[in-house]
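Undergrad: These are the structures in question, set out in turn.
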Structure 1
Amino acid sequence: MSKPKHPRGLAETEAQAITYNIRVSPRKLNLVAAMIRGAPAQSAIATLSFSKRRIAQTVKKTLESAIANAENNHQLDVDRLVVSRAEVGRAIVMKRFHARGRGKSSRVEKWFSHLKIVVAEQEAPKAEAA
């Protein structure tokens with residue numbers, strides 16, 4: 001007797017990859033995630049490859065993992081994949097202090113983020129008969 005299998009939360013034409021505890025604030029990560037939302041997968045990889053932001057390489061690795069999951073685990077066509085969702089969430093916040101003048105201190109917060117990328121297979125464009 002075992003527990004029943006957990007139902008799949010995504011559609012049959014979707015695959016996802018999640019990266020936890022990325023050392024960047026959610027606000028900065030969301031700027032990079034917004035660049036690839038709704039874009040074709042190959043175009044999104046090219047955008048992230050040439051981005052000047054430090055965190056773009058981590059987002060690129062997560063996107064490539066989602067594409068690999070779609071291809072290997074769900075047998076989706078890689079050429080028709082689109083980034084349907086790129087969700088950013090808050091993770092832990094490390095609290096540190098910064099020494100200030102006159103023996104005082106101030107608080108420094110080091111934010112961490114979670115990233116979830118969902119790729120979906122787009123329907124094939126219909127060839128119009130002339």
Structure 2
Amino acid sequence: MRAYFARRLRLLAPIFIEPVEGLPPADPEGVVEFNREFLRAGTPAFRLLYYAMILVLQALCLATRGKSLYSLPPDEADRFIQSLYSHRVSALGAVPAVLGTVIYMSHYNRDDLQALLGFDVAAMREEAAQRGVQR
């Protein structure tokens with residue numbers, strides 16, 4: 001992952017992952033690391049799409065708000081992203097959906113967060129290790 005995209009993901013993490021009382025905040029470094037591994041393991045086509053969505057999100061914000069997404073106050077950045085989900089051009093809803101899916105996966109994949117949500121992380125790992133994948 002190029003440094004440009006890593007910097008953007010660090011800034012996007014707290015925009016997408018809003019604070020929830022009793023849960024840890026977004027970990028931008030963890031988001032970047034998870035995304036790096038996730039995108040490396042995935043298809044090249046999805047990787048290109050994902051990076052393109054980062055660029056598209058920035059371009060849309062510049063075109064509609066006249067400012068970089070990363071310079072907006074947190075509540076305004078959130079409103080901008082939320083507006084894309086219900087935009088009259090329905091395809092624009094895919095931009096935050098594609099980006100958010102991997103960002104949310106990285107956040108909720110954290111052991112500390114899963115334990116707070118009531119999951120027995122050790123038991124889940126043990127169960128997963130016993131499963132065999134057949135093709």
Structure 3
Amino acid sequence: MADYLAEKIRKSAIHIHENRKVTEILGEESVNGLILDNGLRLDVKGIFIELGAKGAVALGSGLGGALDPETMKFISTNKKQETNVPGVYAAGDICGPPWQVAKAVGEGCVAGLEASGYAGRIKVSPSL
């Protein structure tokens with residue numbers, strides 16, 4: 001299956017920059033570009049950073065996110081997937097067991113909808 005998906009990506013409009021690292025994220029109020037370690041500039045409108053479960057817990061707690069009181073290993077959320085930090089949502093393995101794809105998908109859906117609603121409610125500067 002992975003080979004099939006890789007072939008579909010190679011035949012698509014997606015540009016893959018294998019074995020490259022981001023050295024700089026460009027933009028003042030929002031992301032508008034990236035610089036790769038080979039000097040290539042990519043014009044983008046946003047980025048998604050994936051650090052894995054352990055990295056995400058470190059990131060979440062580094063932002064002030066509360067850990068679960070029982071084990072102190074997972075980010076604590078409510079039923080809307082909100083953390084204790086306004087505008088920060090968490091879903092999936094970072095929130096603890098059970099380790100099920102269906103749980104992660106459901107929580108991700110809730111977190112995405114809630115984050116979208118949150119973003120729609122905040123005031124944006126007219127200069128943006």
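Undergrad: Compare relative contact order in percent (Cα under 8 Å, 6 or more apart) across structures 1, 2, 3 and report the one with the greatest value.
TA: On the way: 1: 36; 2: 25; 3: 12.
Evaluating relative contact order in percent (Cα under 8 Å, 6 or more apart) on every structure, the highest lands on 1.
Undergrad: Between structures 1, 2, 3, where is distance in nm of label points 7 Å out along Cα→Cβ at positions 32 and 88 highest? Don't jump to the answer; show the numbers that get you there.
TA: Details: 1: 1.0; 2: 3.9; 3: 2.8.
That would be structure 2.
Undergrad: Out of 1, 2, 3, which has the highest value for mean projected area of the Cα convex hull in nm²? Intermediate results must be reported in sequence, preceding the final value.
TA: Numbers: 1: 13.3; 2: 10.0; 3: 10.6.
The maximum falls on structure 1.
Undergrad: Using distance in nm of label points 7 Å out along Cα→Cβ at positions 24 and 96 for the comparison, can you identify which of 1, 2, 3 gives the largest number?
TA: 3
Undergrad: Here P(r) over Cα pairs in 10 Å bins from 0, in percent, for residues 16-71 alone was calculated and came to 20, 36, 30, 12, 2; which of the structures 1, 2, 3 was it taken from?
TA: The value was obtained from structure 3.
FYI, it's all coordinate maths here, none of it is from the lab. Source: prediction; values computed, not measured. Cβ atoms are built from the backbone, for glycine too; each structure is taken alone.
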